[in-house]
1. Comparing distance in nm of label points 7 Å out along Cα→Cβ at positions 108 and 140 across structures P, Q, which is largest?
2. Which structure, out of P, Q, was percent of Cα pairs over 32 Å apart derived from, given a value of 12?
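Laboratory data are not the source of any read-out in this text; all were calculated from the coordinates shown. Note that the coordinates shown come from a computational prediction; the quantities given were computed from them, not determined experimentally. Cβ atoms are built from the backbone, for glycine too; each structure is taken alone.
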Structure P
Amino acid sequence: MQTFTPTQIEPVAEALLDGKVAVLPTDTVYGLVAAPTQEAAVDRIFELKNRPKDFHLPIMVAEAEELHDLGLEITKHAQALLDSEYIPGGLTLVLGFKNNAPRPAWLEGRHEVAIRIPNHEFMLKLLSEAGPLLATSANRHKSKINMCILPEILEDLHSQPDLVVDGGKLSGRSSTIINCRYKEISMERRGDITIEQIEAIISNG
């Protein structure tokens, strides 16, 4: 297992695009990250988390404009949240696909996607270099460990990732997840951003 610092953007991007799996710091918690085009790396994320494969992995992007390239439908509520102060940040949006819109081969068979734009300098630079990445919390499935502390994460995972970026002890918690596919939004996971804050954005949109 190789260890990098948050200043080493290029070698980390190259490793991911070459099929490696990484534990990386974000603005919320550490994440398990792989390039979506690398099928073996994606499989390893499920192995490391001991997670059933019918749980689809979220996607991180550097900019909202990239969502159109993924064939995703940006609803009115989703656009209001994308334009809000909470993005980039600890807010994940669940989006569906436009009818008959082209999408990358690695998204075939999926009906919805959870996406996030992190408010984190290292991750934003990495995403700009590597393109969209699959990223999920760096813990075993249903584990309650502190995902802000790297040594605890490495001890908890089923086996070691190929590389880690040591961002020290993080101070966040998992992002708030809002489903924007339907007429009414719904909260799928509570994070630091509350439903009241989300509804305030929607009502003013």
Structure Q
Amino acid sequence: MHIQLEQTGKKYNREWIFRGLSYTFTAGKKYAITGPNGSGKSTLLQTIAGSTVLSEGNIKYSTAGQELAPENAFKNLSICAPYLTLIEEMTALEFLAFHESFKSFMPGITPSHILEIIELTSAANKQIRYFSSGMKQRIKLAQAIFSDVPVLFLDEPCTNLDETGYTLYQSLIQNYASQKLVIVSSNDKAEYHFCEQVIDIKNYK
């Protein structure tokens, strides 16, 4: 899947968060969006994902040479972000099974297998509301990375993770996202060191 931004801009009230941004994200490549805290990294990521409406410009999505309607782009992407909530009344297994019911996981990957990979097998039947913040972040990463889609958006993906969690994150990216178009919003180089291109949002103010 390719994503093309054409003179895009977003403003809140009278302030432009970014403006004049034209860029092409190519299938299978890895990109990072960087900038100071509060500079609009998350807003840009949400805009590219189609969850926030542009103030000006256009975004085009295409796959196999065919342009997709913007309202159908979500079928081809997944996202992990601190502001996305989990269904905390569900157990880890129930939540992953629920997610799989509307967005399939990669071939051969089951909810039980995922919990084994992210080292949460012992908490499989525990309600998510009793998880630590780091355990919740592992679930968020898992539902995004293991979704069988070509595009992966990651907003500060190692939030609440300890050193072991960082290592797990690197392993998940290397082993399960190598063929995906990945866009990471972060100021932490450990979260985006694998990215081939970096977009500094300060250049589009």
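1. Largest calculated value belongs to P.
2. P
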